[in-house]
1. As an exercise: distance in nm of label points 7 Å out along Cα→Cβ at positions 129 and 177, calculated from one structure in P, Q, equals 1.4. Which structure is it?
2. Tell me which structure, out of P, Q, gives 10.1 once mean count of other Cβ atoms within 10 Å over residues 9-16 is calculated.
3. Comparing relative contact order in percent (Cα under 8 Å, 6 or more apart) across structures P, Q, which is largest?
4. Looking at mean count of other Cβ atoms within 10 Å over residues 17-24, point out which structure of P, Q has the largest value.
5. Given a value of -17000 for helix-only ellipticity at 222 nm (-39500 (n - 2.57) for each DSSP H run of 4 or more, over all residues; to 500), point me to the structure among P, Q it was derived from.
6. A value of 0.00 was computed for FRET efficiency 1/(1 + (r/R0)^6) of positions 1 and 153 (r between Cβ atoms, R0 = 35 Å, to 0.05); which of P, Q is the source structure?
7. Which structure, out of P, Q, was Rg and Dmax of the Cα atoms in Å calculated from, if the result is 22.4, 82?
Structure P
Amino acid sequence: MLRQLRPALVLLTALTVITGLAYPLAMTGLAGAIFPARAAGSLIERDGTVVGSSLIGQTFAGPGYFHGRPSATTAPDPADASKTVPAPYNAANSSGSNLGPTSAALAERVKGDLDALKAENATVPVPVDLVTTSGSGLDPDISPEAADFQVPRVARARKIPEDRLRALVASRIEGRTLGILGEPRVNVLALNLALEDLVRP
């Protein structure tokens, strides 16, 4: 019996070391050497402090900032570990809401968001990505239309001409990957950092 088990155990050990240790370490080292910034999480620094990642969205509160897509991620409830509470852009719990089109909770949330957005800008239709969550809940980008929709609110809050903000948004639009993949998009963190630079004395 040992003669039959030995090859299986040797093979299991060898494959565990190769695929579970050597390969991941080699790929991590190679990625760090070729793409150091991306391998470190595409972190964005401002004045020597990490302010976020270009790959993970974050919450921007207040009317003077551009807002990202809604996020459906959650975290354990501090009062009851068997329950969860909303925790937008929680990278430790990346997920969508799993609510379907017949969900009353989803319909109520979307209606509330629509009403709030229409109150701030009733001149154009609300872009769909401002009321829908992404599959991961961590989407760092919005459509150019979603950024343009928010210009009047940000302009009022910051007392900046709308044309100047629209030019800023246009300068931050990223095209399709390789010219064919995905849609044009605007990274919300990068846009808000550019906004801060715009209004710095």
Structure Q
Amino acid sequence: EDLLLLGYQDDGTPTQDAGTLDYGLAGAVLVELAAAGRISLSGGRVSVTDPKATGDPVLDHGLRRITGYGREATPGELLDGIRGGLRDLVLDGLVARGVLRREPHRVLLVPLPRYPSANGGQPDAETATRAKLDLLVKGEPTDTRTHTLATLALATGLTASAFPGVARATVERRLAEVSEPAEPWPVAAVREILDEVQVSIIAITTMFMTSG
């Protein structure tokens, strides 16, 4: 949810740099599942350690896609399988909780609803997230969740949206300086999967930029 809010403008449309947002969301799901102890990483491949439903529609979507893949796969291979339908699930959850609202909208007769903030401005959740990212850039201690979000935002190409007015190199330098956040990673697999996801998404983002 945090990553998606960074990738949407206040008018409810995706930002210009949100072209590979779906891959970032899929990567976030992998990290969340690892933190919850539902998946592990061994030999560069993901395996499901607990297939029971979590009760969270977004995480359960990812868990089903991983389980149904048919074999153990790398985090990069799983991104494509998980991203299908994922953005709608995240948006539905934010609408259900009153963070965003859905506005019918069409482009050339194609339904493309907008998702502006329910409060008419920047969602409170996004404001809180941006405050944490700002502290990270300023050199303050960070938690693992903020570190993960910043890493995924950079990998997904959301630098301008997540860190307006801040050079990508500056954010990269800060993340390198705090490679180990103030609090420990919940499980080792979280950091390992985040590293694998980061490399895979950067490769995808680079491909998109090159082809564009």
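Quick note: the coordinates plus some simple rules give every number you see, no bench work behind them. Every value quoted in this text rests on a predicted model; they were computed, and no experiment measured them. Cβ atoms are built from the backbone, for glycine too; each structure is taken alone.
1. Values: P: 1.4; Q: 2.4.
Going through each structure in turn, the value belongs to P.
2. On the way: P: 10.1; Q: 14.1.
Checking each candidate, the match is P.
3. On the way: P: 19; Q: 28.
By relative contact order in percent (Cα under 8 Å, 6 or more apart), the leading structure of P, Q is Q.
4. Working: P: 10.5; Q: 23.1.
When mean count of other Cβ atoms within 10 Å over residues 17-24 is computed for each of P, Q, structure Q gives the biggest number.
5. Values: P: -13500; Q: -17000.
Comparing all candidates, it corresponds to Q.
6. On the way: P: 0.00; Q: 1.00.
Only one of P, Q returns 0.00 for FRET efficiency 1/(1 + (r/R0)^6) of positions 1 and 153 (r between Cβ atoms, R0 = 35 Å, to 0.05), namely P.
7. Values: P: 22.4, 82; Q: 16.8, 50.
Going through each structure in turn, the value belongs to P.
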